[in-house]
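Dropping the structures in below, format is structure tokens.
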Structure P
Amino acid sequence: MENQVEELTLSDILHIFKKRQFWFWTIFILTVIATGVYLFFATPIYEVSVKIKIPAKSTAPSFSSLSGAAALILGGGTTAPGVSDEMELIKSRKTLEKVIKELNLMDYFKSKIKDKEEREKLTLNSVIHKLQEDVISVEMVKDTSFIEIKVNLDDKELAYKLSKAILDAYTEVSKELNKDQDEYMVEFIEKQLPETEKELEEIENRLKEFKKQKSILPSKEAELLIESFSELESKYYSMQLEYKSLSVKLESLKGAISHFKGLISKLDYIPNSPVISSLREKLVEYQVEYQGMLQRYSPDSVEIKELEARIKEVEKRIREEIYSIVKSSFNADDPVLSSVYTQLIETQSMLEVSKASLKALEKLRADLENRLKGLPDIEVEYINLQRDYQLKQNAYVLLKTKLEELKLSTAGFNFSAPVVVDEPFIPDNPVKPNKKLTLAIGGVLGIFLGILFVFVVESSDKKVRDWFDVEKLIGKTPVLLEKPDVKLSVFKAPGSRYTNVVEKIGMKLISESNPKVFGVTSSGTFEEKDIFVANIAGFLSKNSKKTLILDFSNTMFKVFDINSGKSLVEYMKAPGNIQSVEKNLYLLIKGKENVNDILLSKEFESLIENFKENFDYIVINLPEASSPNIPLLKKLCEETLLILKSKVTEKEKFLEALKEIKTEYIILSE
């Protein structure tokens, strides 16, 4: 279709829709009906929602001697929990296991499966997956710290119970995760406190007894050593407590990862490498040097600041090395446990720093022990007693204070229980399917599918349907020819629309080229071509023009309702009168003989010349345009008219016929 015009204007589109409106409305109505059937049979889904607020954690003040990590473990500081973490916790396996057990959801989902074999295959994992993917949705309310939990089920009462059970299970699980490490530390301190108190009492009695028995005035050096020992032991004990706190937190984090990752046994994780060992030793050296320099320089001096920078750099490298080990051991990008992995890395890093600090303090203590050996025995004994007394006293005060903080924490002051903003309730109407919205979507979909189908039908239609198709194929509008009321409309229905169109075609033909011999062919076989030949010839004959119809299709006698009459070959053999069908109108049919035999004979050439002399016009009724005889027959014609039939003529064949005929006269019979 080389001549086809591709660009469509708005009027073209409207014409296509007008022509194909049956298909558009059919698809639209069917889509709306299908939507209605779906709404009638669809299972109603009820939605129960509960909106909660996750408050920030507010805890007791941290003990000044502990690091940030120890304060976190033992209850210090103020934090705002990650809403995304809480959302994952709500849909976590641990929470949903409690819900399934409480509401016996295994039996509920089994009752939904009709196939016995499939029912037996239902497992706890599949029910949890079903709840996570299809039943429960957790969303954060925009620009707030609110979380909305939605439960969608076909049973509205069960949906209500499920929403309540989820809230209770989440609260319980969240409380467990917050309380585990604090309870462990309370137990540890309560066990250590009586022992420390007893040891303090014993040391105090021994010191009193020593002073009573031996009157001693310690030297200035001894007093300095006592002060140094007191300060060092206080730091050492605080660091031990910090180390213990970090160890507890690390075990808690490992346990959390093990549970949420579904591991059978507790996570076995011991990050160690030659790099960490080397960095730890270097950190010990720097911290020993740091403690020594504090005796000679002020904390704000350049030397102290430079050493502090080197210590921070080593701590940073330890953290990076641990991160590398954790990343290679686990999927540290897991969205559910990302915050836990971050805490694991930070806790392990601080634990390594604590190890180095303890080792550095042990070295400093060994140095003080060596200095102590140079004093008299009685002073050494006094210093040891005084040192033990101050150490136990500091430890007792520290443990007592921390125990009170932890008791407040485990009593509930440190647990951020979710605050219910909107209570769940049993809904009256289902949320799915939304009938109005679904019908609207069905209508829009019907329009879209109708439009799509119209264009698909239009592009795939191989036949000429109307003038628009012809115009798009050749860029020219054909002459439209309506179906006549009677076959010989020119004679029997003058003034009719069909007659007027035929007369206009005839007048145009006469005025433009006035051919003495012209032919009429068609793309496709249909009666309308023969009727047009009879009427165009009749129009010429009515104007007192002697007109001959040469019928090479052998079909014109049916139009005039006469016997076939004398054939062309018979006339060539025995010339005589030609059959008259109307006044000044004559008909001569081809007959049964082969067209090529007739056309190539010498008698036919002289016969045509004779016809031209005796008739004003010769109208040749040509066979269908795809006939192999067309190339010879069209040579007889000075002009050729091509007739198309709506819904009969094929587009490809029309273009082929036009390429062969090369005519400006295109007529479309509707």
Structure Q
Amino acid sequence: MSKSLILGNGSMLVGLDEFGQVKDLYYDYVGLENHLTEEAVNRIGVWVDGEFSWFSDSRWSIKVDYVGGTMAGRIVAKNSDMEVEISILDAVYNERAIYLRKFTIHNQANRKRDFKLYLNHSFRMYGEHKRDTVYYDPNDNTIVHYKGRRIAVVGSTKDSLGIKEYSVGLSGIEGKEGTWKDAEDGQLSGNPIEHGTVDSTVSFENTIDTDRSCTFYAWVVMAKTIAEAKSGHDYVLRAPAEHLFETTQDYWSAWLKKPETNLSVFSDKVKDIYYKSLFVVRAHVDNTGGITASSDSTMLQYGRDNYSYVWQRDGAFTAMALDMAGYTEVSRRFFEFSNDVITEDGYFYHKYRSDKSVGSSWHAWVGPDGESRLPIQEDETALVVSALWRHYQKNKDLEFIESVYSSLIKNAANFILGFRDTNNLPFPTFDIWEQSYGVHTYTASCVYDALMSAANFAKLLGKDEAHGNYLKGASEVQSAIVSHMRNEKNKYFYKSIHTRGGEIFHDETIDVSSFYALFKFSVLDINDATLNQAAEVVENSLCCKTGIGGVGRYQNDEYYRVSENVPRNPWIITSLWLAQYYIKKAKTKNDLSRALEIIEWVAARSTHSGLLPEQVDPTSGEPLSACPLTWSHAEFVTTVIDYKIKIESL
């Protein structure tokens, strides 16, 4: 199940599902510690006229979306049988790790009725199932969940509309389903403390006249000590909560408007997804610089891991999008992160956690023939250098460049320069899709651009010898790509070259990344005839033919494949790459029609709340795999800006 809403502030990220229930809550690093495990969810329920119903019941009609122009959520839940409508305003306070919720219950019956609102919290601190404690604190009418240095305080107002009843208990162990079951009879038992795998449920109560409404406030304060969490709770009480909602929405509204971007050439739908993409991207950028690929934990229900890591590739493309959109102060943090995690030898590992430790990996240090090899994807190292040059072109912060030149730029560039075979192609590494080990057209193209970028930096700083070395290396790589990676037979470029047992194999698989990198990084001129031929091959071989549309990654792609009759799923990023090609190649406004068609297609593939997945089901058009995917949103931002710049120049 894809997420419906993502809210965050760089230290706290909250993900809501289609029912408006909290399914992911990350703190104190974005993407690192999810304090709700895969089976846990924070439920919402209502009791009225002797009847109880959770939001996940089929009788509820629920719409989840962002409040226009700000990083706040609006949920509208209607239950015709119970004659009630509940509107919820959600926000993560921009200054502190405080998740705010405002519930407005509207009585749609023709009589006065007693309502009870129930909020369940199933925290699993550090993402672990054991050793949590939860207790009720009568001194301030709060619920406290804690384990070690992770504390969550569930609070509300001090008046009669605050927490009325409570219960804490075991959840999912020893035959206990959880205190959420205790709520279903309309009364909570008042159990004051429990430890192990636990949850809590609180209620809010009021009598509401016919066609009248009542508003309740609730919040969760995350902190590293109980005293700090209680201080946060007191802060909300003093503010009060309504003021924090207003200031948070004002902040994100101002943040969105900071760079002036005229999108008048686009439809309202495209503009809507563009602005939401900026919010989704920002929510996935940790304050220490790591850019999480996706906060969607749903994948853990089906596999051994998820996308809550920092891939330097995804991060670099996202940083480029942020720079293009005018948020250089956000992207700079990513380069600071990169400067901190790069190895002494000048490369990046497969992926990282947002606390700058090395992430999980399936890249082996030894090959099938027993040979030693680096378990890396070299494009990730190259792309950071390329993205940093584009960052400098936007903000001209020479002092920052000087501060990271030796440790990041020179370190990476020297590794890239030396990591080449006798043909001047990069040594084998894993490909962009993390599956194939070899010498890849895509990776070689990234290496070319990285060396060009390093040469630009060296020239900027007056380092003549380095400038000459990097420039020469880039030229050699470019020539090697043209000489060795072109497949004349199918008018395309080899996906990769493999050597096994001394024998050379050419992988002729049509892979869109080979085409993309050649024009993206100007290995070939955009008007080169071989690029035009390659574009035709992509249109004919990788575009989805089911009527859904979109572009797949490569031929016979098995990842999340939904049907034996459809050879691949369309991806958001790969579809946008094709749009970027048509944008770059366009000489007239009419030449942009195919690009605009793809941009509109991507916007139409977003969820009802505007989130973009990694992939799309080729038969139904529904989201597949992680949703949202930060990279998908970043490429949407990049493509929209590319289109805007190009059409204004014609």
Structure R
Amino acid sequence: MVKTTSWAERAKSTTSRMEARGGLEKRPRRSWKPGRGGNELEVRQLLSNLPVTTATYLHGPGGSLARAVDIAPDSTIVYAGILAGENLGTTPVNLLGGGDAVVVRLDATGQTVQSLTRIGNVVNDMEVSASNGRIAVGGNFGVAVLAPDGGSVVWSSATPANPSRVSIARNGEVAVLASKTISVFTPTGAPAGSWTLTDTSVTDVAIDSVTQSVFVSGYQQVSPILKTPFVRAYAYDGTFKWRAYDWTNAELTAQNLMADSEAYRVQIGRDDNLYMLASTDGGNNPFARDPQNLTTPMGSRNVGFDNYNRPIALSGSSRLAYYVRLNPATGEALRGQFLLARLAADGSGRQNTIGVSNGSIAADQTGRVIVSGQAFARIAARDVQQIAATTVGPYTGGEGFVMVASANFNAREVYTVFGGATGGNGNAPAAAISNGVHAVVLQNTSGSLITHQALQSSATTPAAYLAAWGGTSTPAPGAIAVVSTGVVEGWPGTALAPTEMARFSDGTNPNPAEYTATIDWKDGHGPQLATVALVGGQLAVRGASTYNLGGRYEPTVRITHTPTNRTATAHGVARIARDINAVTNRGRSAILFNRASRQYLTTAQIVNQGSIALTGRVRIALENLPVGVALANRSGTTPNGHPFVEVSLTSPWGIGQTLNASLRFLNPQLRPITFAMRVFHLAD
């Protein structure tokens, strides 16, 4: 029997083998010299023949327009756009009055239409919740959230009118961008916040349940000759949290970073990281610097290995694309990469434009990134790219492209266009990646695109087009479900005991050997391997870590069923005691003897002198107690052996307020009772 493997398995195997050696395999290459338009040709592009499961037009007699695509938790491909006069062989569901705008659900191969929903006459954007599969759609009807099967409206709002961008979080919260106004809704559709920005252009919005944040991208014209990009994070009510880039004219001029630059897309990946897609006019751009410290170079965090992602040998004003992975809690830049085209087929010579102003970025559960947009002559190895063994046609102008990068950005797994025999122009406004399934949509403006296993093999341009790969027509197993999440508490610098941080269900008595799991403790060390065990017919994920700083953390627990590449994510809680002695004033009442209990009594009096009210619990540790004196009502002991009492805050402990805690001592040797107090806080 001959064993066959999918393209995804081959690519994964190759990448894993390369990374296991500390880098990518060395291939023959031509040397280059800086300043001479070098053409280093070390090959890190793994695929030249993209084995699409479908490449098809989605067009109607009244026209078509591709807007968005996403992958549902069950690996269904969800497409949104305009499709006038064509129902793709299905009976449509009409919602909010129906119309030419559609949400189409296809199986993981893209070959079978599962449903077609007509909703309004214009749809501008769409996103699927990574957790519950609900579909958020924005268009001339306002904003609506559809059931996962597209058959009904969960909730809708006519305002804001005609939003340009929508985003839906794992828990179902929705953020909407209309002009420069951001609106946030709860999972039931109740308004949660709204605010308006005054920047030159506000381009996108994303929302995250884990950090309870809304992210906004755009750019500001800071001088007549300079644009600066920004990404900002806000609370759901619009309270500012952090910023990335967002530099002033003076700051950029002082560093001679004078290339116009704009941020066009922000997206929460399926790995729960934040991704930004941006564009710049030249090499002296802010993306070479840390987005929160302009004098600090990105250095090795910006990954480059050839002339198509190294901003070298630049001339003229052609546009470079740039994408970066950010920590959504802080805005810290984790890893970035430029993306270029080159005029010469061998990669030498000056650059050409990669346009992403109407492009997209997404990431899967492992951090693999997919980017789409419009490329001009020419992307890496363009002329040898194939779609389902058909070589792409000649370059005739700007053309839709898709690129897939490995999780560490050290390899391009895919970088292709789709032009047919005589070439095909257009743009790729959206792409998606999840559960091993990839999808990209294009708007073909002239010429033709390659089709394969197509619902429609041809169309009159301009026409919408969809390509998909990596999926299977075998019905997908049910989703892995989160049963419970864990809570762990500890002290800074002290190892936590191995703790069950999440429990999952996946059918009857699943085999734990078929699953892998990681826990990202949010301590700066990234995902760490965790154990999977069968407990009561369910999958228990356990792990341990050591936190260096006190605070409240939300570890991300991810489990993967290796044979089917299905994943599920849960979020636990780690409460690490935070030393707040520096922001408290500590005193006590007089010590009194209680003859009935034979104990000595006093009241600790702790004043909150910090800048915020506190909720949760407070631990008051007693240090330097005399030998022979014991705290009778102690709640526990610190890692240093000091007893403490714990007080639950039934209401916020406000600034300037005093917290009282009873202390009771046993003192059989009648020693003087002296001690120092150290105060710790555990947040809810």
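Matching task: 41 is the computed value of percent of Cα pairs over 15 Å apart, for residues 558-597 alone. Pick the structure from P, Q, R.
Matching structure: P.
Quick check: -1000 is what I get for helix-only ellipticity at 222 nm (-39500 (n - 2.57) for each DSSP H run of 4 or more, over all residues; to 500), calculated from one of P, Q, R. Which structure matches? If you can, show how the numbers build up before the last one.
Details: P: -20000; Q: -11000; R: -1000.
Matching structure: R.
Which one of P, Q, R has Rg and Dmax of the Cα atoms in Å, as calculated from the coordinates, equal to 52.6, 173?
The structure behind it is P.
When Rg and Dmax of the Cα atoms in Å, for residues 230-629 alone is computed for each of P, Q, R, which one produces 27.2, 100?
Only structure R yields this read-out.
Where does the value 18.0 come from, among P, Q, R, when mean count of other Cβ atoms within 10 Å over residues 398-405 is the thing being computed?
Structure of origin is P.
Just so you know, all these numbers are worked out from the coordinates, no wet-lab data involved. Predicted model, so just to flag it, every value in this text is computed and none were measured. Cβ atoms are built from the backbone, for glycine too; each structure is taken alone.
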